[in-house]
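Engineer: Take a look at the structures listed below.
Derivation of every value follows stated rules applied to the coordinates shown; laboratory data play no part. The structure presented is a predicted model; accordingly, all values stated were derived computationally and were not measured. Cβ atoms are built from the backbone, for glycine too; each structure is taken alone.
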Structure P
Amino acid sequence: QFDASTFGEVRQKINAYLGPECAAKTRLIKGFFSDALTQTLAAERKMKPALIVDCDVDLYISAYQCLDWMLANGLIVAGTIVYYDDVSVVKEEAGELRAHNELTEKYDVRWRKLHDSCWEVLAVGKGPGTQ
C-alpha cells in the first residue's frame, strides 16, 4: 500500500500520508510477530484497544500470532473492526480465515460480518488472563 521496502521508508510514508501531527501518534513495532509481540509489550507501550485492525499478513501463522496476541492483551474488544485482505483469494482452511475461526473459538468471540473480508467484534467472552 505504501510502496516502501524499508522500515525507514514506511515511517516516511506514514508521515507523508497522515501528516506530522497524526503520524507522531503512531508507533511501529519492528520485527517478526513471534519475536516482537512479547508478553510485556502492550503494557510497556500503554496500548489501548484497537478501533480497526488491518490484518494484512497473508499467512495463517502470521494472522494467528498477531490476532492471538491482540486478543490475549485486550486490544481487540467489542466494537473493534477486523479487516482481512486475503480472504477472497486464500482457502478458508489455509489462511487468515482459519486463524479467525480458531481464535473465535479460543476467545469465545461473537462477530457481525460487515463484508466478505470485514467483521465487527460484538463480544469477547474470554479476556486477558482467562485462558
Structure Q
Amino acid sequence: MSQQTYVPTLLNLFRQFGYDGVTLSKISQATGLGKASLYHHFPGGKEEMVETVLASLEKGLEQIILEVVQSEGDALTRLQQMCDRLSKAYEQGQKPCVLAALMLGSAKDIFQERVQILLQLWINAI
C-alpha cells in the first residue's frame, strides 16, 4: 500500500489531536500498522506524515477552490459553489481545520511556511 492509503486516517488524527497530540501509538492503532511498518511507509516519521497530508490537501484545495473559481459563471454562483464544497469537506462545520491545528504547539515551527503557502494559494484563487 502507498502513503496515500493512510492520508484520510492521518488527516483525521491531526485534525482532532493536532501534531503534538498524535502519538505513534495512536497512528498505529488508527491505521492498523505496527510502528515498524509506519516507518517503512513514512521514514521521516510524523513530520513526513504531515507533509503527505499537506500535499494531499493542496490537491484537494485545487479541486474544491481553484476548479470552481476558475470556472465559467458569475462570481456569486462560483463563490456559493466554493462554500458548498468547503462545507461538505468540513462536514458542515463538524470537522476542524487541520491547517489551524498545525499552527499550534511545536508544529507551528515545523509547518508554518507550508501552511502559509497553502493559505496563500487559496487567497490568490479568490
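Engineer: Of the structures labelled P, Q, one was used to calculate relative contact order in percent (Cα under 8 Å, 6 or more apart), giving 21. Name it. Write down the numbers at each step before the final one.
Structural biologist: Values: P: 21; Q: 33.
Among P, Q, the structure yielding 21 for relative contact order in percent (Cα under 8 Å, 6 or more apart) is P.
Engineer: To continue, here is another question. Kindly point out which one of P, Q the value 5.8 was derived from, the read-out being mean projected area of the Cα convex hull in nm², for residues 6-77 alone.
Structural biologist: Computed on structure Q.
Engineer: Which structure, out of P, Q, was helix-only ellipticity at 222 nm (-39500 (n - 2.57) for each DSSP H run of 4 or more, over all residues; to 500) derived from, given a value of -21000?
Structural biologist: It traces back to Q.
Engineer: Could you tell me which structure in P, Q was used to calculate distance in nm of label points 7 Å out along Cα→Cβ at positions 46 and 110 as 0.6?
Structural biologist: Considering all the candidates, the number was obtained from Q.
Engineer: Using mean count of other Cβ atoms within 10 Å over residues 70-77 as the calculated read-out, with 19.6 as its value, let me know the right label among P, Q.
Structural biologist: Comparing all candidates, it corresponds to P.
Engineer: Still on this structure, please answer the following. Using the calculated result 1.00 for FRET efficiency 1/(1 + (r/R0)^6) of positions 30 and 62 (r between Cβ atoms, R0 = 30 Å, to 0.05), pick out the matching structure from P, Q. Walk me through the intermediate numbers first.
Structural biologist: Numbers: P: 1.00; Q: 0.70.
The read-out comes from structure P.
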